[in-house]
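Participant: Take a look at the structures listed below.
Since every read-out is calculated from the coordinates, none of them should be taken as a lab result. All values reported here derive from a predicted model rather than from experimental measurement. Cβ atoms are built from the backbone, for glycine too; each structure is taken alone.
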Structure 1
Amino acid sequence: MGTPFTVTVDRRDADLAVITVAGELDALSAPALTSTIAAEIHDGRIRLILDAARIQFCDSQGLWVLIQAMRKTAAAGGSFRLAAPAPGLRRLLTVTHVADAFPIDTDVVASLDAESRPPEQP
């Protein structure tokens, strides 16, 4: 049996939050993460960092939650980053080409650093 699924939120700024997920991100747990992400966006935190270091397993429902998070934050004028995805999740993101959809950082500190820089101009 794996780690129980947990979601915690660290609100860093009026528009920035770090969401930490542990356990298996699957059809049973995906709704909890979806609700958390929706609540953060609703409350104005449109820049989200998902600390994925302790995700032990991710299925298609979990992957869909990540894609939707990226879409919803972008639609609100924000951003979505993954920090330190566990090896299994990183492999899934690479094989499905979802890794190309949003930034993936080595750890939360790197994600926070990236979010603190001004956006690049085209």
Structure 2
Amino acid sequence: MTKILIADDEEDVRLMLKQKLSNAGYEVISVNSGADAVVAATSDQFDLLIVDMLMPEMDGIKTIKVLRKVTPDLPIIGLTGYVGYGYMSQAQALGVITLPKPVAISELLRLVKQKLDASKHQETEGEQK
């Protein structure tokens, strides 16, 4: 089963995302900080990370930078309620697509599928070489 990690400091957002993604057939683990996301991603295998851009202590950008060093091929989707703060452009520079909060679930599910399909395609190409 495809395993997704969610990192968001807002409990209601984590619970809603976990429910929607679980209902779509994904195994979902959620954590409430960037530091916990790094620990989870380095101790377990995930197929995708969904990360909030604005969290206390370790924000989404720092989380992404740390995880790019440890798990460079992990597909990541960012979420932010603060569109004007430059998080979207910073994330884009790191190869991460960021969606605004409140997130449209249909758009998130489409993007999750797109990222997972692209990742599986890259894995298949790597195995053939």
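Participant: Of structures 1, 2, which gives 2.6 when distance in nm of label points 7 Å out along Cα→Cβ at positions 43 and 75 is computed from the coordinates?
Facilitator: Going through each structure in turn, the value belongs to 2.
Participant: When distance in nm of label points 7 Å out along Cα→Cβ at positions 19 and 67 is computed for each of 1, 2, which one produces 2.3?
Facilitator: Checking each candidate, the match is 2.
Participant: Looking at mean count of other Cβ atoms within 10 Å over residues 3-10, point out which structure of 1, 2 has the largest value.
Facilitator: Largest value of mean count of other Cβ atoms within 10 Å over residues 3-10: 2.
Participant: Okay, moving on. Given a computed value of -16000 for helix-only ellipticity at 222 nm (-39500 (n - 2.57) for each DSSP H run of 4 or more, over all residues; to 500), which structure among 1, 2 does it belong to?
Facilitator: The correct label is 2.
Participant: Given a value of 1.03 for Cα Rg over 2.2 N^0.38 Å, for residues 51-98 alone, calculated from one of 1, 2, which structure does it belong to?
Facilitator: The read-out comes from structure 2.
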